[in-house]
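Pasting the structures in now, so scroll down.
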Structure 1
Amino acid sequence: MVALAYSGGLRVSEIINLKIKDINLAELIIHIKGAKGNKDRITVFPEKLVADVEKLISNKNSNDYFFASERGACLPMRQGKLTERTAQKVFENALKKAGVQKDATFHSLRHSFATHLLENGTDVRYVQELLGHANIRTTQIYTKVTNPMIRKIKSPLE
């Protein structure tokens with residue numbers, strides 16, 4: 001869950017609402033439906049997780065939640081979705097297990113996704129699209145975080 005949220009820049013609400021049919025392993029994309037502002041968007045899926053995900057979703061219905069809960073199921077043999085709090089607890093437990101001392105929230109994964117893409121040279125407009133930001137200024141907040149990289153660039157006049 002943590003790896004998928006980071007690798008696609010997903011919000012906690014998007015990760016718990018994700019269904020198996022929303023992930024296209026052949027094209028390496030995730031279709032986020034009804035995200036913030038009730039908007040749909042496409043984001044990236046990491047090739048590194050394909051084998052693990054294939055195992056995870058085998059024998060499951062395409063309409064099933066990707067991260068299912070035994071609770072909240074409406075029909076017998078069906079699973080409900082996780083709560084946001086459960087997903088946040090999974091993240092908190094992962095932080096403890098990894099020995100991370102910094103304060104972080106589930107949303108920190110989304111910030112890290114954006115920051116790392118920008119640090120790796122991805123155009124801010126593509127990052128805007130992947131995050132589903134309507135306004136480029138929202139995405140440009142992340143460029144402030146990456147400004148130390150600017151100091152490493154040498155002027156062509158030198």
Structure 2
Amino acid sequence: MSRGWLAMVVLVCRLIVGAVFIFASLDKLQHPDAFALVIHHYRLVPYSMLHPFAILLPVLELVVGAALVLGFRQRGAALISVLMNLMFIGAISLALYRGLDISCGCFNTDGGHNVGFTLLWRDALLLLACLPPLFSLTTGPSLDQRLKRKNIR
């Protein structure tokens with residue numbers, strides 16, 4: 001694959017994953033109590049950690065999403081997005097295994113999409129989209145490149 005096409009693939013993946021994470025964080029940031037209840041339904045987080053987790057996870061999603069969209073520390077942001085996607089896939093898989101009929105809480109804290117195999121496929125595709133920005137040294141247009149050019153001059 002030529003360097004130009006690779007840069008385009010990385011850029012598109014960065015923008016898609018970043019936009020998804022930013023969008024996913026917005027409702028959770030506005031309704032942390034409702035998101036804490038969604039997390040509670042998964043039965044994975046101790047009660048004492050529900051509210052800290054409900055606040056920190058959407059902030060992390062927003063920061064990682066913004067870093068990917070802007071191309072700032074792309075590989076680190078992509079690594080964190082891979083780890084978060086693996087966590088989401090694990091939580092959804094356990095909910096399915098346990099037979100829980102719950103809302104995933106992915107984009108909306110008041111209902112939305114229930115956990116299911118289609119959700120696993122969606123998260124698996126998102127996980128795949130995290131890989132080009134993680135493993136490629138080519139970034140496409142990015143804030144990191146802009147900062148490097150500025151330091152050279």
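Throughout, read-outs are computed from the coordinates displayed, never taken from laboratory work. What you see is a predicted model, and the numbers here were worked out from it, not measured in a lab. Cβ atoms are built from the backbone, for glycine too; each structure is taken alone.
Worth pointing out:
- Which entry (1, 2) yields the derived value 34 for relative contact order in percent (Cα under 8 Å, 6 or more apart): 2
- For the structures shown (1, 2), distance in nm of label points 7 Å out along Cα→Cβ at positions 86 and 102 is largest in 1.
- Each of structures 1, 2 was scored by distance in nm of label points 7 Å out along Cα→Cβ at positions 6 and 126; the highest score is held by 2.
- Which entry (1, 2) yields the derived value 2.9 for distance in nm of label points 7 Å out along Cα→Cβ at positions 46 and 70: 1
- Label whose coordinates, when helix-only ellipticity at 222 nm (-39500 (n - 2.57) for each DSSP H run of 4 or more, over all residues; to 500) is calculated, return -12500 (choices 1, 2): 1
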